[in-house]
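Multiple structures are listed underneath, in C-alpha cells.
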Structure 1
Amino acid sequence: MINIPKGTKDVLPSDVYKWQYIEEIARKTAHGYGFSEIRTPVFEYTELFQRGVGETTDVVGKEMYTFLDKGGRSITLRPEGTAGVARAFIENGLQGGAMPFKAYYLFSAYRYERPQAGRLREFHQFGAELYGASSPSADAEVIALADGLLKNLGLRQVQLNLNSIGCPVCRAKYQEALRDYFRPHLPEMCPDCNARFEKNPMRMIDCKEEGCKKFTAGAPRMLDFLCDDCRAHFEEVQRLLTGAGISYTIDPSIVRGLDYYSRTVFEFTSSAAGAQGTVLGGGRYDGLLSQLGAKPTPAVGFGAGIERLLMVLDAEGVRIPSPAGVVCYLAGMDGKSREKAFLLAEELRKAGISCETDLLERSVKAQFKYADKLGAKFVAVIGESELEEGAAEVKDMRSSSSERVKFEELAQYINER
C-alpha cells in the first residue's frame, strides 16, 4: 500500500463541506470590498521567491520545495501567495489598469517544515492583495476585510494586534540599535539568531527559542525609531480602525516572517489556535514590486491558513452548517422497476432535485437503509404494481407517511414539500 506523504492530508467528502463553507464566506466577504479572484501557477521560478520573499527568511532558507525541471531550470512550489500575485500583476501589465488593484486568492501552498496542528507541508490559504494605494485608509480597509472575514465565519475570540516596522530609512537606524543590543548576548543565542544578526536583526525578535526569548523581551522597540511620516501613517491607521469599531492592541513584537513587509504589520491571534496563536497575518509591502523589477507600487495584504481557521472554528464551537442531503431516493424492486427508477431520477435531477437510485441491485430493505444513511427526505418505491399504475409509493422519511404519486407529478410533489 502506498501511503500519503508526511505533512499532507486528504479532505474527505464527509468534511469537504467545512472547507467549502470557509471558501464561500471568504469569497463573499472579499467581493463586498471590491476584491476579485486571481489564480496563479502552483510553481514559479525559484528566483521569484528569493527576490520577493527574501533570502534571509526561514521560508527561503529552509522550507521551500525546490527542484530542477527537465530543462535544468530551478523551480519552486509556491510557499506563499503574495510573490506570485505580484509577478502576475507585473507580467500581465495590470499596473496600467484601474487602481487600486484588488485581488484575492484561494489555493494550496507548500513548505517543508515539521507538521503540527493547523500547519502542514501542503496547506491552503485565503489571501487578499491591494496594490496602488499608499494611504493609511488602504491599510485599514484590508484589516477591516480580515476582521470581517473572521466575524462572518462566527469567530468571536480573536484579537487584532498591530505594529509598525517603519520604512527603509527609519528601519536602518533601528537595525543598528538592535545589533548594539544583541551583540553581547550572541554567544547565548541560537544559531538562527546569530545568522540573522547581520542580515536582518529584526527577525531575531520573532525567535521562538526559549533561550533567546529572555533577550528578545528587552530589545529596543521599532515604534521608538519611527520617522515622522511612518508615525503619522500608523496613527491614522489606528484612528480609522477605532472609528470603524475594530478593537486592537499594539504589539511591538510583531515583525512578520517575510522580508517584503514595511510600515503596518498585523496579526489576528486566538488562544484556541494552539501554541502558534496566529490565525491570520499581513501588512504593508511597498517595496515588493520594485524588488521584482517593476516601478515602485505601494501594496498591502494578508494571508490566512484554511487549516488553522478550521481548527479555531472547531475550538470555539462554531457550528458549520451541514450540506443538504439527497432529497429523494428512488428504490426499484426488480430489473424493470430499477430501470424506471433510473429514468425518473434523471427527470428529477433536470428539475433541480438531488436524488439517487440503486446501482448495486440491492433488496428494497437494503435500499431503505442506504437512503436513511444518505439523509434522504423521500423514498419513492417502484415495483410491478407501481409500473402498471404509473405511480410511485412515496414515503416521507420525516413523518413516515406514504402516498401514491404519479410519475409525471413526482417532481412537483417533492418541490411542494
Structure 2
Amino acid sequence: MKTNKLICLIVCNLFFSQIFSQTIIDRSLEFMQLMIDGNYTEASQMFSIVNKPEAADMEKSWDELVRKYGEIGETVSVETDIFGKYDIVKRIVATESSQLVFTFMFEDDDIKSFRYTDYLPKMQHNNIYKINEGIIEETLRFKSEDLVLSASYIAPKEPDNHAVVVFLHGSGPSDRDETLGANKPFLDMAYGFAANGIASFRFDKKTLLYPKNFTGKKEMTVWDEYGYDALAAVDYLINEKDYKQNEIFILGHSLGGNVAPRVVDSLSFLPGGVILVAAGARPLHKVIYEQFEYLYKDKGLSKSEKARLAMIAEQVENVDNLDINKLESFEKPMPLGIPAYYWYDLKEYNQCETMARINVPVLVLQGKRDYQVTVKDFKMWKKALKNHSDAEFKLFKTHNHLMMEGKGKLMPDEYEVPSNVSEEFINCVSDWVKSRMSN
C-alpha cells in the first residue's frame, strides 16, 4: 500500500451531530511522529483492523516521500472536517523543499486512511467573505434514506430575518463548497449571505461520499442523485433548526438549477423562494454538443477533434431516441458515459414548465460570459416565466459560470485561478431573499 493513495471504505452508520475530538488531532500528530522516527510497526497499529497496512509497505512509501520532499518539519496548521460518517484531520506540514497536506480519515479514533498531497499556497482559495465574529458555523451529519451525509450550516448569531438557503450543486460528484479548480463558489456564497444576515445549508453530494454505491448503477436517475438528499436537507432544517416552511429558499446552480423546480414541486409546501443560478432551460444532452463546439471554436479542428464532435453528436442523437420500454436493453453509447436511465429521466423532465406552474417567488440569474449555460437559456427562462406572478431576472455582463467576474472569452483554465463569487451577485441574492421575507 502507498500512503499517498486515499482508501475509501464506505460503511453506513448513523451520527447526527459533530463535536471534533481533540483525540483525533493528537492521534494524527502521534502517527506523524512515529513515521518520522521510523516506528512503522507501531504506526501500522493505529489503523483500523480492516485497513491495517504492512509496516514494510509504510516504510517504503515514507522513504519515497522523504527522498522527494526532504525531511518533514513542523506543522504549519491543522484543520478538521467530516466526510460522510468519517472524521477528517488535515495537517499542513513544512518539508525541506515545500509544504504538504497530510489528510487523515478517522472512524472511532482509528485511522481509516492516510494520504499526502502538495500544498500550493498560491492556488488556495481565499475566502474574502469570511467573518470571524457574528456567525454560527456548524459541521453536521444528517440522514438521507439509508445514507449519512455531511454538511455545513452557517447562520448569523443575531439574524435580522430567519431565512436559510439550501444549496444544490452542479453536475458530477461535488463537495459542499462546490469546489472547482481553485474556486469554492458555494463557500463564498455561504459566508457572503451570512454577512448579509442570511443562513445557509450546504452538503456533500452522495456521489462524492459513496461512489461505489453508484458506479455501474444503470437505473440511476437525476432524482436519485439530487432529490432525496435535497428533501432530507429541508426536513433537517425544519425539524432540527426550527425553520418555518416559508423561511427556506432553494438555490440551484447549473444542473442543480435544472433540478430545483422538481425539488420544490415534490415538497408538501411552498418554500420562501427559488434561486436559479446559471440554470439550464434545455435538456442537458442538447447543450453538451454546444459546449464542446464552443471550446473548439476559433481554431482549425484537428482530425481527432472532428471525430470527437461527431461522436458526441451521435451520442446526443442516441438520447433523443431513448424509449422507456427499451431502456433496459439500450446499449448505444450515451454522453459522458452516463447510463440511459439518467438521460431519459432528464429528457422527459421540463424544468421551465414545472417552474412556471408553481406559485413561488423565483429569481433567475445568469452570467453573460458563461458557455456551459448560456444567454439562450436565460431568455428561455424569461419566456417560460413571463406569466409567473413573482419572477425576477438579472444578467451579469462580466460573470462566468461560477458567478465570478472576468474578461474575454471564457475557457476552462479560468477556473484554475483562485477567484471569488462577486459581491454584486451576493448582494443581489441577499436583497431578494430579504425582500421576500419582509413581504
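So the values come out like this:
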quantity: Structure with the greatest value (metric FRET efficiency 1/(1 + (r/R0)^6) of positions 126 and 182 (r between Cβ atoms, R0 = 35 Å, to 0.05), set 1, 2); calculated: 2
quantity: Which of 1, 2 yields 0.65 [FRET efficiency 1/(1 + (r/R0)^6) of positions 238 and 334 (r between Cβ atoms, R0 = 41 Å, to 0.05), calculated]; calculated: 2
quantity: Distance in nm of label points 7 Å out along Cα→Cβ at positions 102 and 206 - highest-scoring structure of 1, 2; calculated: 2
quantity: Structure from which 56 was derived, percent of Cα pairs over 29 Å apart, options 1, 2; calculated: 1
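None of the figures in this text is laboratory data; all of them are computed from the coordinates on show. Here the structure is a predicted model, which means the values were calculated and not measured. Cβ atoms are built from the backbone, for glycine too; each structure is taken alone.
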